[in-house]
Structure I
Amino acid sequence: MKLKEFLERIEDTLPKIVHFSALHMLKKVYNIQEDSLTPKELKAFFINYNLYQRYLNDYAGVIYNQFESSIDEVYKVMCEYFKENPDNQYLFEYRITRISNQDPTKYLSIPDPEMRNAAIARVEDKIEVIEESTYYKENKKEADIYLNELKQSLSMVKKAVGIV
């Protein structure tokens, strides 16, 4: 299917912000007027959450301010369009990647207790979001491999700073 045709189709059926976001993403990689993708390739492109972060990052201001929306909302609508659960492996892997870069021991060096506790709480919130996701619950055994070490480090840091 020509990308131009795909964009025309979603323009008539999906919210305007989703159409604009899809156009923006596709322009980053393809020639909209000339290139074609199979339905399977389109689906693979649009359910990969990392691509939203990569290709819509410079468009986030428009999404948030002009349309009062978010990249997550655009992603959810596109997943629904392709009959894919938005709480999927792509979103899980994105969240895990972001949180696995956290080193809770660095919070020990934050001198202000209020700032330190807020930083710890943010990491705990991110862990909670992951643990509440459908994908996590369905793949708990494999997913825990990514979270257990972080949770243990966070627990030790909390004990060291006196958070129970």
Structure II
Amino acid sequence: MDTKSLIAYSKVYEHILGELPNSNDYDDRIIAQKIGYLVQDMGVYLGEMNFFWHKRGPYSRTLASALRYFEVNKESFIIDCSRVKIYDVIIPKLDHLKKLINLRPTNCSVLIWLEICASLKFLSKEFTTTEIDFLSVILLKRKPFLLPYKDDIYKSWKIMNNSILN
């Protein structure tokens, strides 16, 4: 991922979550990965990220490396990001994702919600199905720690595939 793409990703992340990305702890890195995947899934190109399934869902080595670079050079990136504006045509897509996050259940953290949403999208493509019962079973097999959020899995799928967000 080149510097311009990393700046674009950082601005998109900031628009969605209200702050620049942070990769200091594991949870922040998971959130950053899920934002990258979901934004790419919405058709917003932010550079070559090439996601594959990892233990916590969609993961890009390129994005992970870029985020480490961002952390080391954060002061410079903060200045660069302050000079960049997101294209108006992209903002509705980002607002769509922002709304999805804001519609999460109160018992569900942003981390868990993004993990559910991104993982379902990824599995839907991997298995070429939109059948939520099947996707839920696969997701819970791969991520049994999400079992307490089974209802939220169904809710996220309904919200992602409903006109509520439009």
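All of the numbers you see were taken from the coordinates with simple rules; none came from a lab. Remember, predicted model here, so these are calculated numbers, not experimental data. Cβ atoms are built from the backbone, for glycine too; each structure is taken alone.
Between structures I, II, where is mean count of other Cβ atoms within 10 Å over residues 69-76 highest?
I
Looking just at Kirkwood radius over Cα pairs in Å, for residues 37-92 alone, which of the labels I, II belongs to the structure with the highest value?
Checked I, II; max of Kirkwood radius over Cα pairs in Å, for residues 37-92 alone sits with II.
Of the structures labelled I, II, which one yields 17, 13, 8 when semi-axes √(5λ) of the Cα gyration tensor in Å, for residues 13-52 alone is computed from its coordinates?
Answer for the origin of the read-out: II.
Identify the structure, out of I, II, from whose coordinates Rg and Dmax of the Cα atoms in Å was calculated to give 15.5, 46.
Among I, II, the structure yielding 15.5, 46 for Rg and Dmax of the Cα atoms in Å is II.
With relative contact order in percent (Cα under 8 Å, 6 or more apart) derived from the coordinates and found to be 20, which of I, II does the value describe?
That value comes from structure I.
Output the label of whichever structure in I, II has the greatest value of mean count of other Cβ atoms within 10 Å over residues 29-36.
With respect to mean count of other Cβ atoms within 10 Å over residues 29-36, the highest-scoring structure among I, II is II.
With volume of the Cα convex hull per residue in Å³, for residues 77-140 alone coming out at 92, pick the structure among I, II it was computed from.
Going label by label, the one that fits is I.
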